Structure P
Amino acid sequence: MAGELPNYYFRVRENGAAVFRVDTENRQRRIEMDQIAIINMRNGEIKPHGERRLSEDDLARIHGWMEERASILANRDIDDIHRAVDYLNLTTQWVQSKANPDQLDMVTDALLLAMHDLRSTLVRKKADQLMKG
């Protein structure tokens, strides 16, 4: 392998990660990964694995990863919203130029309800902002 391996490995899970300490300093020169904790990103909880006690370095690395991961997820959310705006524009173009009546019948009600729900929520949130500000 090129380069040096990191001391920690974070296996991303549905709502966080499993944290492993990476060890290459053993007799067989094998990569060993020893699970040391589970992270829950939703509530910020860090649970040591088994009877482990996490060191200050372990906790510092885990908190650093959690901050970086939160930033990545926030950026991903905003990117998804920008992509949704593009999809709405592409859908409008499709409806206007390519859709046949049968295709429109299949999607019109679902699109209208989803757009109504989105519009209502956006208007309510915008009104709340204006009332506060």
Structure Q
Amino acid sequence: MSFTCAIVTPSDAVLNTAASYASFEAWDGQQGVAAGASAFLTKLGTGVVTVQADGGATKVFVLDGGFAQMDGTRLTLLTERAMEGSGIDVAAAERELSDANAKVVSAGDRAMTLDERAGLERAQRLARAKIAAARLSGK
């Protein structure tokens, strides 16, 4: 038994495939979906998405926020940006994480606004997700 999994950005339909299972980062933690799942609408977090296609192949992506909707037999992940794990440069992602961590450390005891802090944390999450997706893709 399967469902359709689609990843859509404002400019492209990144994925549209029959799947047996999908896992993604929701705003409140990891969420998994299998065929027969109840309908839902939830906010996406920044993280890794894995889609187990019906043929057995696993597709890995990084999504940076958006929304997930399960409606009947279709899971739609709508996001501003999706990156396929196999296309991510691990060394570049590790540099991004190092830079983000350095910014956190350099802030030291300086008071930050909530927006500044959220931006730094998002940069760290995105870099960690890129590294994880690239490694899951066999890079």
Structure R
Amino acid sequence: MDDFYREIIIDRYKNPLNQGTLDPHDISFEDDNPLCGDHIRIDLRVGEDGRVNEAVFDGHGCAISLASADLLMESIQGKTIDEVKALTKEDILEMLGIELGPVRLKCALLSLKVLKAGVYGLGEASDDLVE
């Protein structure tokens, strides 16, 4: 089963489906992982009903970081902001489907950290957002 998920991660890294920027956007935030240099920006457009209509990411980083961002953007389209705020690190790990060590975990959770900082309107992202 791990091989299946590894294929998905490599495919999403090489051929992301949700990469880009939105201008105009309703929510935008970016941050990096100082341990490895990964950098992610997330842009969202939110409808009047409070649901995410469009979600994209841009940036650079390792396969885990970028695949995680791509899968996360896909998963939040159509969700309410409250549903987005309720996402956890377990949700990201389930999307990726493989076991990760502590360093790779930071890579995988960067997009969730950036997303939550954006939807909460914070001036800076914190690891506390993904616990």
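Laboratory data are not the source of any read-out in this text; all were calculated from the coordinates shown. Predicted model, so just to flag it, every value in this text is computed and none were measured. Cβ atoms are built from the backbone, for glycine too; each structure is taken alone.
Among the shown structures P, Q, R, from which was the value 39, 16, 9 of Cα extents along the principal axes in Å, for residues 10-49 alone calculated? Numbers along the way, then the final one.
On the way: P: 39, 16, 9; Q: 26, 24, 17; R: 37, 25, 17.
Only one of P, Q, R returns 39, 16, 9 for Cα extents along the principal axes in Å, for residues 10-49 alone, namely P.
Upon calculation of mean count of other Cβ atoms within 10 Å over residues 42-49 from the atomic coordinates, which of the structures P, Q, R produces 16.9? Let's see the in-between values first.
Values: P: 12.1; Q: 19.9; R: 16.9.
Comparing all candidates, it corresponds to R.
With helix-only ellipticity at 222 nm (-39500 (n - 2.57) for each DSSP H run of 4 or more, over all residues; to 500) derived from the coordinates and found to be -20500, which of P, Q, R does the value describe?
Numbers: P: -20500; Q: -10000; R: -14000.
For helix-only ellipticity at 222 nm (-39500 (n - 2.57) for each DSSP H run of 4 or more, over all residues; to 500), the value -20500 is produced by structure P.
Work out which structure the value 39, 26, 17 belongs to, where Cα extents along the principal axes in Å, for residues 18-73 alone was derived from one of P, Q, R.
On the way: P: 39, 26, 17; Q: 29, 23, 14; R: 38, 17, 15.
Attributed to the structure labelled P.
Please state which of the structures P, Q, R yields 1.03 when Rg/Rh (Cα atoms, Kirkwood Rh) is computed from it.
Working: P: 1.21; Q: 1.03; R: 0.94.
Only one of P, Q, R returns 1.03 for Rg/Rh (Cα atoms, Kirkwood Rh), namely Q.
Among the shown structures P, Q, R, from which was the value 3.9 of distance in nm of label points 7 Å out along Cα→Cβ at positions 34 and 114 calculated?
Values: P: 4.9; Q: 3.9; R: 1.8.
Derived from the structure labelled Q.
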